[in-house]
Structure I
């Protein structure tokens with residue numbers, strides 16, 4: 001089941017929060033939806049789930065317009081909003097049963113679905129506790145469980161790992177990888193490692209407009225992100241000599257006798273650097289190229305025209 005966002009615009013007063021956003025998320029893929037705070041991510045996701053009307057543009061869930069048939073579309077969507085709304089006085093098991101009933105699930109199927117999401121989301125030990133007594137991380141798990149309770153074909157998750165500890169994050173990532181095999185998953189996150197670990201496709205939004213829409217690998221390889229060479233010596237060296245090598249942008253000293261050399265993309269100075277080291281009798285301990293990551297890409301794209 002695909003999600004198609006077409007020329008989406010949302011205006012609040014004089015503010016153009018979303019401006020002509022278009023992208024598609026497909027079944028079996030996890031799409032990362034990224035952007036700085038205030039870029040329009042949550043607004044777009046609220047429109048996609050039918051909780052907020054667009055000014056113009058459309059969102060189609062498997063070809064059905066959300067604005068024209070919100071109830072039909074919402075039956076196929078599991079949604080975890082940025083600020084996870086929960087009934088704190090309800091018990092976990094009770095709340096998930098309630099969430100299932102709201103989705104029209106009854107009887108033995110409801111019991112089966114509650115047991116399934118409790119197990120998948122790691123809530124077995126906590127299911128008979130009041131939600132208000134849970135840590136933020138476990139509350140987040142409850143929110144994810146309610147998004148999964150009706151076994152939707154589309155999952156739209158706004159910051160799903162917020163408040164989780166490192167072990168919990170790994171568990172939720174594994175869960176999302178598993179459910180993402182046969183569902184359409186759109187998730188927003190500020191954790192770049194999460195994008196690299198989870199996402200097949202990435203959409204980056206800045207100031208309400210799409211600035212990138214492609215696979216993670218093609219995005220990283222296609223941008224003009226400078227190469228960084230890291231070298232470590234046994235003694236202090238003459239940084240000026242390195243800075244004079246062709247293609248070198250800057251040389252900076254880090255901890256101890258480690259230096260980072262920023263080099264123009266497509267330029268390989270390793271051989272010249274080795275020859276320079278040898279000619280000056282510097283004692284080289286380590287030389288390695290540091291690969292660009294999603295943080296570099298995100299920074300470059302979202303800092304344009306700021």
Structure II
């Protein structure tokens with residue numbers, strides 16, 4: 001398959017300092033892409049429409065990758081829904097519309113598996129989108145991400161753009177957010193268990209431990225992102241439709257939260273007790289993405305969960321100033 005991207009393309013990577021963006025940035029540089037454009041928050045507020053448009057008008061851009069987003073765990077999603085829907089909608093609207101207004105024809109929008117209904121059949125196929133009620137604890141974030149997908153589809157249909165969307169499962173890896181309240185389940189558990197080992201204490205995990213999840217190392221997502229971008233438009237459109245153009249990306253396997261906690265504990269060398277607080281919400285009970293579409297295109301994940309957690313824990317230990 002001929003690469004759609006050229007090594008000399010000017011690629012604007014929004015969100016390059018985050019977990020996803022930093023991994024994509026490393027992959028781009030390692031693969032010798034010569035013109036990767038980034039902007040820190042202090043330089044460019046992606047929520048500011050005029051600032052984003054000015055940036056696009058003053059910068060030569062061939063390709064846009066949207067890895068920027070406001071993210072957080074169940075607690076923050078549930079308690080700050082207005083922040084999550086506003087920030088994420090503004091980021092997407094400004095980047096996608098500015099791309100169109102400045103004639104940037106190629107764009108990749110990165111979403112989340114939380115776009116799918118809470119009670120979706122398993123594994124979750126792309127065409128299950130909008131077929132049921134969303135998980136209420138992160139509804140605002142989910143709606144914002146659905147809007148991003150539909151913006152891409154709408155600009156493709158009306159203006160014949162080549163704006164694509166990739167929906168990853170639960171991510172983890174270097175540069176993750178390990179904050180005890182704001183992080184997702186895997187980094188939150190890793191930090192809790194690490195600190196409990198040092199203090200020789202027990203830990204408390206929200207919920208029953210029964211929910212099943214699919215976890216993908218962020219370097220696998222970066223690999224999938226460049227893979228999707230490098231498929232030619234005609235070839236890509238053979239796999240998707242104009243009203244269901246997003247593509248799932250996941251590991252293809254699942255593990256319970258209880259099994260995950262035990263695995264992390266074994267990797268860290270934790271010998272304490274894990275207590276499950278059943279008064280706290282579980283969230284969606286089972287969520288695994290159907291990855292047949294991206295697999296049929298020729299991509300598969302390569303990093304298994306144990307190896308991925310080991311790599312993440314090594315990064316965690318080596319970067320105490322970055323984990324908070």
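Throughout, read-outs are computed from the coordinates displayed, never taken from laboratory work. All figures in this text were calculated on a predicted structure; none of them were measured in a lab. Cβ atoms are built from the backbone, for glycine too; each structure is taken alone.
Here distance in nm of label points 7 Å out along Cα→Cβ at positions 45 and 93 was calculated and came to 3.0; which of the structures I, II was it taken from?
I
One of I, II was used to compute distance in nm of label points 7 Å out along Cα→Cβ at positions 5 and 213, and the answer was 2.7. Which one was it?
Matching structure: II.
Just checking, which of I, II has the largest value of mean count of other Cβ atoms within 10 Å over residues 197-204?
Top value of mean count of other Cβ atoms within 10 Å over residues 197-204, among I, II, belongs to structure I.
When distance in nm of label points 7 Å out along Cα→Cβ at positions 61 and 101 is calculated for each of the structures I, II, which structure yields the highest value?
If we compare distance in nm of label points 7 Å out along Cα→Cβ at positions 61 and 101 over I, II, the biggest value is for I.
For which of the structures I, II does the calculation of Cα Rg over 2.2 N^0.38 Å return 1.24?
I
If you rank structures I, II by distance in nm of label points 7 Å out along Cα→Cβ at positions 77 and 229, which sits at the top with the largest value?
I
For distance in nm of label points 7 Å out along Cα→Cβ at positions 205 and 285, which of I, II scores largest?
I
When helix-only ellipticity at 222 nm (-39500 (n - 2.57) for each DSSP H run of 4 or more, over all residues; to 500) is calculated, the result is -13000; to which of the structures I, II does this value belong?
II
For distance in nm of label points 7 Å out along Cα→Cβ at positions 37 and 133, find whichever of I, II sits highest and give me its label.
With respect to distance in nm of label points 7 Å out along Cα→Cβ at positions 37 and 133, the highest-scoring structure among I, II is II.
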